[in-house]
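Listed after this line are the structures, all set down as structure tokens.
Derivation of every value follows stated rules applied to the coordinates shown; laboratory data play no part. Everything numeric here is computed off the predicted structure, so don't read it as measured data.
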Structure P
Amino acid sequence: MTNPFEKNWWSFLEADQKSSLLQSYTLLSEEKHQRPDRFTDYSYIVFPAAKSYEGILKKIFLTLGLITRENYYSDRFRIGKSLNPALRHDPSADNLFDRLASLCQNSSLPQRLWDTWKQSRNLLFHYFPHQENFISLFQAEKRLNLIISALDLVFSTCQLDQNQRS
């Protein structure tokens, strides 16, 4: 299990983002000591980390100058629209996909952030009648590690002041 508080980017996070990540890891640890198949869905373990991931991405985008402070504090700015590769050429979507790839000089970075958001947030939070989106305890841990590895990638690729406060 990856410990997020041991990461070099930990100081970049807001207190609530740190708390949410730690909550997910605490829930995971507690469930590992229980009967691992007692629930049919362990999505609830990922939820706090996924919420934190959205906030961290917003802060990263603000720090990189990809969004304004107004976007950062807005109820209307959406990570799903900003990273969705299908909306790359939609001027109404505020899509950051290509700008992020160019700024961080890593063409695979936006896709990785999008895939992580989709797998660890969107597919878990929404109900789709044609898909059963229940995840096992093992899959919940994989999703948490996916979030951490996506953050590792963005902090190792992009030039960020890791002590910057919003």
Structure Q
Amino acid sequence: MYPHINEPTQRISPKATTMWKITNSIGHGVTLLILAILLYVDHTFSWIGWIGWILYVLTGLIFISAIYSIWIEPAILQRTWRYEVDDEHVQLKHGAFTQTNTLIPMTKVEYVTTNQGPFLRKFGLYDIIIGTVTSSHNIPALPADEALALRAKIAHLAKIKELD
């Protein structure tokens, strides 16, 4: 009655974990630095007592969040991300606690782009963004040659005309 769709098998780059650890470390480091400055100002100028307690609680929560975001989350993301592209659709699967399975018909693909920021460039990786009329979908951290070939393949299968 319904055709069987195989699970996606393609994985994102293992370099993604290192890149995500670095970017998450920078973000949490800046946040902890700002909280440290606020705690210093709190002690120097003797702000109202409850402000110091809130700053300590926020520092503890950010520290716990940093442990998860730097050491646990990148490995989970890299281990659970899968994608597959065939003649009929693009299939995305990710998530450890809440699994998301996305099936994008090739007839609905409006555009496909590659994105590379400074950290992605350092590791030779690209993100691919696949756009439809109502939303866009991201395949993160693919090696450069694989990402550019995949972008061309999706564009060809979706019959997107490239503008030079």
Structure R
Amino acid sequence: MNGKPNLTLVDETLSIKSPITTVFGFLSDHENYIRWFPGVVSVTSHDDLPHGAVGKIYSEALRMPTGRTRTISIEVLESQPPTLFVMQADFALLHPRTEIRLRSETPDETVVNWKFFSRSQSAIGRLLIGTLVRKSLARRSEMGLLELKRILEGGGAMTGAIEPIA
């Protein structure tokens, strides 16, 4: 999609008392998304690429506001361990893109910048997304980031590997 710039829907920053490699490892394994982001029903890998690898594809089932579940395909577009992780999906109308930037504040503290964009080129779509989706997504992102912080700061048992991608 070319043309109009991405429409920023969420731009949140928070500090997590955990090393940057741990935070990156957890976030770049998109199967962990179900553990911290509200509304995610399931996430499964579609291929044998390692988590965090460019080109990795996931299926993500989301609970929609209507109560229905919708499954979308998510692809890792960019991965620069341990500072940048970018994914996007071709979910009609919204065309989401997520950018996660990490910065090491201290050896045991990481600043996470979470951005969620719409790549929609439709003027009506952008208007609807900006008015109807932005507020709900911002609320869900805020709740999710607080849960992410709780998990990574030791408030919940983590499962699966959280090692950084080489």
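Kindly point out which one of P, Q, R the value 0.95 was derived from, the read-out being Rg/Rh (Cα atoms, Kirkwood Rh). This value belongs to structure R.
Out of P, Q, R, which one gives 1.78 for Cα Rg over 2.2 N^0.38 Å, for residues 50-113 alone as computed from the coordinates? It traces back to Q.
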